[in-house]
1. Once FRET efficiency 1/(1 + (r/R0)^6) of positions 43 and 91 (r between Cβ atoms, R0 = 35 Å, to 0.05) is calculated for all of I, II, which comes out largest?
2. When mean count of other Cβ atoms within 10 Å over residues 99-106 is calculated for each of the structures I, II, which structure yields the highest value?
3. If you rank structures I, II by relative contact order in percent (Cα under 8 Å, 6 or more apart), which sits at the top with the largest value?
4. Comparing distance in nm of label points 7 Å out along Cα→Cβ at positions 67 and 123 across I, II, which structure shows the greatest value?
5. Among the shown structures I, II, from which was the value 4.0 of distance in nm of label points 7 Å out along Cα→Cβ at positions 19 and 139 calculated?
6. I have -19000 for helix-only ellipticity at 222 nm (-39500 (n - 2.57) for each DSSP H run of 4 or more, over all residues; to 500), calculated from one of the structures I, II. Which structure is it?
7. Say we calculate Rg/Rh (Cα atoms, Kirkwood Rh) for every structure; which of I, II gives the highest result?
Structure I
Amino acid sequence: MEILRLPLVIAAVVVVLRVIFERLGVPESVNFLLSVAFLHTIAIPIYIAIRLARDPRTSRPYLTLLKLIAVYAVLTRIMILPVYWLARIFEWEQSRFGGLWGPDVNAFVGFIGVPIGTALVWIVNSVVVGGAIGALVLRLMRRPVAVTP
């Protein structure tokens, strides 16, 4: 789990910065750049794959890659849950909070249904897409170099 320490700190900083920027009225196009989804779907799977490829002691690197991506995605989505709850309570209008509040949205949907459903979609997406990207990086980095005579 040592490998996830820095990426988790980065995710926590991104979560806080994005909320601050959104509350300050920074345009969504800028806030989109501060995306935890990008971290757990693309950036961190590549980081994990590089770290695993560089460590010759790693047994079963592909399985380890998938497990680490899944753990990272779950932990980062847990970090985002309180943000969704605050968005429900204060009726934040950013598009990413659609379906959390409104006249036709009950408390269960706003506090549990949408946040957990969104988390599950992103976790599966991260394991599938991030796993494929990470596996490709791992494969390219671990490819044996052909020796020419």
Structure II
Amino acid sequence: MVQALPFLQAAGSIVQGIGGLQAGNHNRKVAYGQATEEERAGEAQVLMQREEARKAIGTQLASQYSGGMLGGTGSALDALRESQVNAALDAMTIRRDAAMKAKSLRAQGDQARTQGRFALASGLLGAATSVAQQKNDWAQARKGRSD
């Protein structure tokens, strides 16, 4: 039974490496899912922002007309254009922020997968080391030495 111990250690190293690989792949899948959700949330936020901008512009037009001005002309038109430009810039900012969060999450997912691959490689090397050490021990024992 003493001779089986290094082989059990080798098998344990392999199992540990496979577990690390599976965890890395799972974490990548989760991060990519979160990235997609960030993008969807960003688009939903853009839609809400656009709705609010339309309401604000409508209120702005109503105020212009109720104040006796001819709405949508002259400086009133400039104010409306500025509101539209600001709304478009806000939408772009929301999209950019969502895209950056998604990109970061995907990078984290890729890193998790890479760590999983390194865990597998480490497990395989650990198993190979255990087997090589056992072979060396057997060779030493045959020669009558024990180091």
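1. II
2. II
3. Answer by largest value of relative contact order in percent (Cα under 8 Å, 6 or more apart): II.
4. Once distance in nm of label points 7 Å out along Cα→Cβ at positions 67 and 123 is worked out for each structure, II has the highest.
5. I
6. I
7. II
The numbers here are math on the coordinates, done by the rules we state, and not lab data. All values reported here derive from a predicted model rather than from experimental measurement. Cβ atoms are built from the backbone, for glycine too; each structure is taken alone.
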